[in-house]
Structure 1
Amino acid sequence: MPNKIILDTDPGIDDALAIILAVNSPEIELIGITTTYGNVEIEKAVRNTFRILNFIGRLDVPVYRGAYKPIIEEPHTIDVIHGSDGLGDIDIPAVDMEPAGDAVEFMIKAVNMYPHEITIVSIGPLTNLALAILIDPEFPNKVGKIISMGGAFGLTPYGYGNDTPVAEFNIYSDPEAAKIVYDSGAEVYAIGLDVTNNPKTMVSPEEREKIRVEGGRIGKLFYEMTRSLAKLSHGIHLHDPVALSYAIDREILSFKKYWVTVELVGRYTRGQTILDRREGLPGFLRETPNIYVAYDVDGDAFKKLMWNRVFSR
């Protein structure tokens with residue numbers, strides 16, 4: 001049977017592609033989409049989720065409204081990357097629909113209804129998950145897996161920050177939430193910039209043009225969404241689809257378990273994901289490994305998955 005998935009998202013251009021990938025992958029059963037602030041404000045995240053689902057004819061997927069701000073601080077968005085509407089300022093219609101309910105309540109209800117069967121794929125800030133853990137202390141023992149797009153762990157040449165020199169955007173958006181999730185005891189798979197910034201997963205300008213020409217209506221949508229983004233970078237990184245791909249094909253990403261925590265108070269390091277690479281030493285802060293961290297990616301397999309499930313539709 002397909003794995004039951006909750007996709008926790010803040011659409012966002014690459015989030016939109018992750019939604020399409022999730023809907024078109026028979027290996028998973030998408031039981032709901034939970035939204036959060038992040039790339040955009042929460043109301044835009046909800047609206048964009050409905051816009052994408054309407055575009056692909058899947059308004060049957062339930063959508064839930066989640067956190068509108070971090071646990072402590074105020075949210076910050078990145079219009080320069082995703083455009084003022086969050087989807088590259090494209091012209092696709094809005095949908096007059098209301099969410100099915102509250103995201104955190106839905107997560108808690110789902111893991112209680114299907115203990116150990118639910119995988120939550122979080123491709124935005126981890127606030128919804130942290131709130132679920134705070135409300136229901138047994139949540140980490142009931143959820144199957146948590147797959148998180150977030151962090152920069154220094155395991156590869158690409159594992160450095162994108163929001164600050166050392167912090168990745170999703171983690172920096174709510175470091176307290178990330179620490180709660182990492183420390184919860186849940187089975188967490190962290191997919192950070194170490195692999196999502198790897199050139200093997202990047203859409204080059206030549207590939208972007210091929211997607212426009214041969215990728216059908218979704219390929220044209222992708223091309224339009226990334227017009228401004230393409231001017232800022234030599235290629236398009238698909239951070240969120242890379243993270244989701246692990247729920248579909250376990251061979252695409254390679255993991256190793258490490259002890260990981262999140263810096264909360266540093267003037268220059270708040271939001272940094274601290275990973276202990278030492279082995280066999282009882283040294284300072286040496287703790288039991290708690291998080292599976294991705295260190296390598298099969299770029300060819302990932303791109304084949306994206307072409308078959310997204311751009312050939």
Structure 2
Amino acid sequence: MADTRTRHRWTDADIPDQQGRTVVVTGGNTGLGFETARMLARRGASIVLACRNEEKAAAAAERIETVASPDAEISTVPLDLASLASVHRAAERLRAEHPRIDLLINNAGGVRPRYGRTEDGFELTLATNHLGPFALTGLVLDRLLTTSGSRIVTVSSIGHRRGPINFDDLQSEHGYRYNQAYFQSKLANLMFTYELQRRLAAAERDTLAVAAHPGNARTEFGRDMNVMVRAAMSPRLRIITSWMLQSPHMGALAIARAAADPTARGGDYYGPPGRSQFTGHPARVESSPRSHDQSAQLRLWQESERLTGVTVPLPPPSYRQA
């Protein structure tokens with residue numbers, strides 16, 4: 001679907017003043033998360049980098065401080081999305097240190113080439129990309145609900161089109177394919193966003209749930225993949241791969257737009273436009289028909305609550321479209 005609300009190329013210059021806003025970015029020490037945090041800090045936002053590696057997070061915070069608005073505060077919180085204990089500790093600290101959260105950007109994610117399980121018994125890709133962000137969102141949601149104009153931004157992927165959700169084998173116990181596990185988790189990101197937005201609207205809250213995808217961005221994401229993927233992601237080949245790969249800054253623009261565009265509506269999905277959606281300035285785009293299956297969204301929500309033990313404090317809408 002074409003974005004009819006603006007015809008110019010949306011850039012970081014379009015980000016409105018973020019003075020006084022508190023932004024939590026998961027995985028903000030590198031790649032897309034770092035670029036998004038830096039853009040918002042330049043416009044005055046106080047940034048909390050929620051990251052697994054504390055040393056890298058501290059180094060990233062120092063780099064962001066050099067370009068941040070003078071009143072912006074840059075801090076870090078340890079967070080490993082593959083550990084529910086870590087998610088709970090991070091949420092407790094965020095709640096203790098920040099009475100208001102304006103933006104929660106669920107950016108951190110990854111893909112595991114080989115099958116693995118977390119300490120909680122979950123398949124690693126599903127845990128990192130969906131169950132962890134689901135739990136974190138539920139645990140800090142009250143800080144967003146009491147903050148006017150707040151948003152939850154969840155980062156998906158064009159790979160979501162190649163799902164689906166395998167409810168009969170959600171943990172990939174009966175044959176693991178890393179690409180299918182990743183595609184499933186990215187579809188879950190969108191289904192979570194749409195179900196969350198429906199519940200927010202039913203509860204008459206002004207907090208928005210929106211999503212974004214970066215197209216194909218040249219980041220550290222493929223560092224654990226095979227040699228061909230790593231070669232394609234190399235900046236040295238940008239002249240050859242520019243038609244299908246863009247810089248981390250360009251990829252992060254979709255996340256920044258989802259976070260800051262004043263015309264955004266709940267349930268909007270931003271990413272590079274066009275048929276392939278590989279590269280380009282962000283526009284409002286359409287996700288796959290499968291992502292809009294409301295019965296599957298509800299089932300995923302209920303299963304996520306059961307697995308994580310986190311009950312999101314929003315009741316389901318009384319009416320669901322048939």
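List of remarks:
- Origin of the derived value 0.8 (distance in nm of label points 7 Å out along Cα→Cβ at positions 12 and 36; candidates 1, 2): 1
- Structure (1, 2) behind the derived value 25, 24, 21 of semi-axes √(5λ) of the Cα gyration tensor in Å: 2
- Distance in nm of label points 7 Å out along Cα→Cβ at positions 108 and 300 - highest-scoring structure of 1, 2: 1
Each reported figure results from applying straightforward, stated rules to the coordinates on display, with no laboratory input. On a predicted model such as this, the values are computed, not experimentally measured, just so you know. Cβ atoms are built from the backbone, for glycine too; each structure is taken alone.
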